[in-house]
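See the structures that follow.
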Structure P
Amino acid sequence: MHMADALVAPAVAATMYVASGAAAGISIKTLRKDESTQKLPTMAVTSALVFAGQMINYTIPGTGSSGHLCGGMLLTALLGPQAGFLSMIVILAIQCLFFADGGLLALGANCWNMAFYGCFVGYYILWRPIMRSKLFSGMGPKAAGRAKITLASILGCVLTLQLGAFSVVLETTASGITELPFGAFCAMMQPIHLAIGLIEGLITTAVLLFVYEARPELIMDVETSGQSGKHSLKTTLAVLAVTALVVGGGLSLVASSNPDGLEWSLFGNAEAGYSENMGLDEDDFGVSSAAADAAASIQEKTAFLPDYAFAGSDSAAGTTVSGLVGSALVAALAAAICLAGGFFRRKTQTP
């Protein structure tokens, strides 16, 4: 769902930068009050895991499209909405600047569409109410926890991806892209992201159930009374870190080559025998502006592994290096932001 610069007019892009920036500012202010010490390494490792997971496009059968993990619900379940949102901003910014994935002008919109809904709407509307409810209470605490995690993960991913997809439609409409009539574009975006959201919900469930068995206290709002984890915190984070490296450095090589949900809606996949959908020209579509040209110029200078590959090369090694380097960069920057902002450090009180 990474939007290109051509999909947003400068005024819309500026508005979305302000909206995402305001959410980030509120998150920073909130996190300064946090006294937990274990979230810093968790934030670094899980951010790297989501970055790696976004490199794996999975095929949506019968459509000619593919989807990938968004990760907002996963990060929120482990870090809370504020830290999850900041982690998603780190991921999206690194993807944009260093891998040319998503436009720089459109970065504010991408943060809103892919991070805000999963981290805030998903948490406050679905995750927290479900996890604190009495649902499945007759199953016993452990089984009830598993059931609530599964329900909240799937419903949360479906809802937040639907909201993100709808926001893309609204942003392109507000940008005046006449080639994308509201009704037709919406009819393409919503169903395909419903399928993508269902699969993401299952992936999110699998990761969170592992954490629930290993260290249940890492999951937000979960009932942990009388429950002990099977592994230490270091072991749990080590498993997640190794998974990020394996996914980003290895499994990314077998990711689907089909266009993702947004690209599929815009351009179709006629080469593989599927519909053209909106039928836009991939080389000439959307809005052109001086702001978009300036953003593209900056991105060309900063993206040292464009499209997750060595520049001018089709070598598979470029994908592997991108996965490993990107995961490391995300983890390092997430940790650096925590330290610089004073997040997650236990406060000492002066007698």
Structure Q
Amino acid sequence: MTANFLLYGANGFVGQAIARLSVQQGLRPVLAGRNSGQVGALAADLGLEYRIFSLDDPPAIDRALRDMSLVLHCAGPFIYTFKAMADACLRLGVHYLDLTGEIPVYTALAARDAEAQERQVMLMPGVGFDVVPTDCLAAHLKLRLPAATHLTLAFQTSGPTRLPPGTARTMLGTLPNATKVRRDGRLQDAQKEAKTRWFDFGRGPRQAVLLSWGDVFTAYYTTGIPNIEDYIALPPVLIRLRRAADRLRPALKLPLVRKLIAPLIPTGSTPEQRARTRTHVWGEVTDDQGGIAVSRLHGPEAGVDWTSLAALGVVKKVLDGQFQPGFQTPARVFGADFVLEGEGVVREDLDEPA
């Protein structure tokens, strides 16, 4: 395996964590970004090469990627940054990975499947927590109940960690958008956006609320299950705020309103806080004959630690020659058990499918 890959957005909160874990795992990424001071300092600290370029400069992107076989794109919000990087990867025959959870990004990259196949390039967005664990759990559940027609996924974070700053910015940007679900194979706006449901993540029932998560797009590609919903467990006060946000959606389209909300979202975390945090993923499939299968995953903190482990797990497989050209999802290429290769990740089946 050669460590011939470029890590763009290396100076970001999650990008730095991935860069440091890369070195710990014996990889030597080329660090990249727009901020020469921050990227250069990180590269000097880790003893790595670095390259500085803007995504507004296609010739500079091409020069930076010309000797690369793979890009791990970590600079979000990806809705604004993915196209320039994906364009360059397709021009130069470089595999494209990113950490997005934004459904419009999945949609746009899936539309370039034929082009990517022709170029022998793999386009795999969502190689972090969104969506590796949930995608693998969906694939596992499909294996347990092959005739499944409905998939429900939910997750809970337990511990003192907070959102990465980039994730918070992305969430703010998507607040004006309707919550998405999949019905009969098609993406649709949820009829009841603040719909709640109770899940047992391992310590008793917890209330969770519907959200737009990448799986409503990707899990359909992975499993073919036509009806998909995603939920996130939140304290009751935040669920009430979510309902209020749905009613205020027209106002949330105003940048000034989102700017006023931003300070209310706590962001950032320390390694110690993340070490005291666990993430739990719950999944259920049902079929038209009354069959049901339920499974859970338990793993590290999601936004930084699990994301870093999952992303580098994908990087190493691709560098080892394990890839499929075209638009792909993690479990579709690497299988349902890929998530279990991450340190500290365990899976349990809660029943025997009917």
Structure R
Amino acid sequence: MKKIPNWIYVVLVFAVLIAVKLLFFGKKEEKGGPAANGGKPTGPLSVNYYVAKPLSFTNKVYSSGKIGALNEIEIKSEMSGKVTAIYFKEGEQVNKGAPLIRISDADFQAQLAKNKIQIKLAEEKTDRLKKLLAVNGISKEEYEVQENEVNTLKADQSFILAQLAKTNINAPFNGIVGLRNISEGAYVSPTQVIASLVQVKPLFIEFSVPERYTSTIKKGMEIEFSHENSEKEFKANIYAIEPKIDELTKTLRCRALYNGPEDLYPGSFVKVYIDMKKEENSLMIPTQCIIPILKGQKVMVAKNGEAVEAKVITGVRTDDKIQILEGLQEGDTVLTTGLLSVKKGTKLKLLKSAE
């Protein structure tokens, strides 16, 4: 049998390799895959869009706040002493001027009794010296010394009466007394808290609004608020506004008065809703159109089938739209999808308009 030359085997191997390449790799390149165009799509990018148009909306500002009491104090004694009487019950309503606590005043009562006797004797002596002065029986200087003694004793009496007044603690305003921290017979000092007194009606709601609303927020405006754990809403009216902006938060503090029938607790946190003026014919676009950049914000606009960048200045934000103050015109086509892929000059295919 005749032997097949080696060069024939080599030719067959090369023929097989060329056939495999044409079979498996030639078709992919013919289909225009990544190998054919460098991995970049040649067709336009499909995106959804929104046509900018003027709308009317209610500018409602949301804030967090807290309930506060118009009057609230910690009841303390002005002097040290033993408690001889407690006139209030915990948690009860008391009226202005009602007695709350009595401190032992035995020492001051004794001083007052002694002072009254001294004044009586001094006044009798003054009367006698006055008669003697009338007949030149004494000098005017002696009479004036005695008269000065009477005035000094009366001044001492005023001081004693002032100290006696401090032994009785009365309610400075209408309110509810809290839990007491002492018992009758206890020794108290000026640093010890006896109880708290809180005026629970009316109450105020304190909250803050951003600086840009300083020209809109006014005294007398009605607000709504609700507890964080409740959906029930209450109404109050702004009665005081801080005359300066907080330098750290750039917000304006306000207080609204609530005098409704509902029992609310000072110190509670609430959600506050302020209904600002209604905005007419404001240019609005969906919030997802906004792209943050280093120095502000921008949107992508479709013009002549291509993407164009437009820097914008925004205003009020609603649930799903944002106000455009500068950078867009009515009728501009703003892209709402594909914002991560689209670049300036990208060819576009507009699909669906957003509402």
Report task. Work out which structure the value 26.5 belongs to, where mean count of other Cβ atoms within 10 Å over residues 105-112 was derived from one of P, Q, R. Result -> P
Report summary line: Value -8000 of helix-only ellipticity at 222 nm (-39500 (n - 2.57) for each DSSP H run of 4 or more, over all residues; to 500) was derived from the coordinates of, among P, Q, R, structure R
Query raised in the report: Can you say which of P, Q, R returns 1.9 when distance in nm of label points 7 Å out along Cα→Cβ at positions 169 and 217 is computed?
Result: Q
Query raised in the report: A value of 1.8 was computed for distance in nm of label points 7 Å out along Cα→Cβ at positions 17 and 137; which of P, Q, R is the source structure?
Result: Q
Report summary line: For relative contact order in percent (Cα under 8 Å, 6 or more apart), structure among P, Q, R ranking highest is P
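The numbers here are math on the coordinates, done by the rules we state, and not lab data. Here the structure is a predicted model, which means the values were calculated and not measured. Cβ atoms are built from the backbone, for glycine too; each structure is taken alone.
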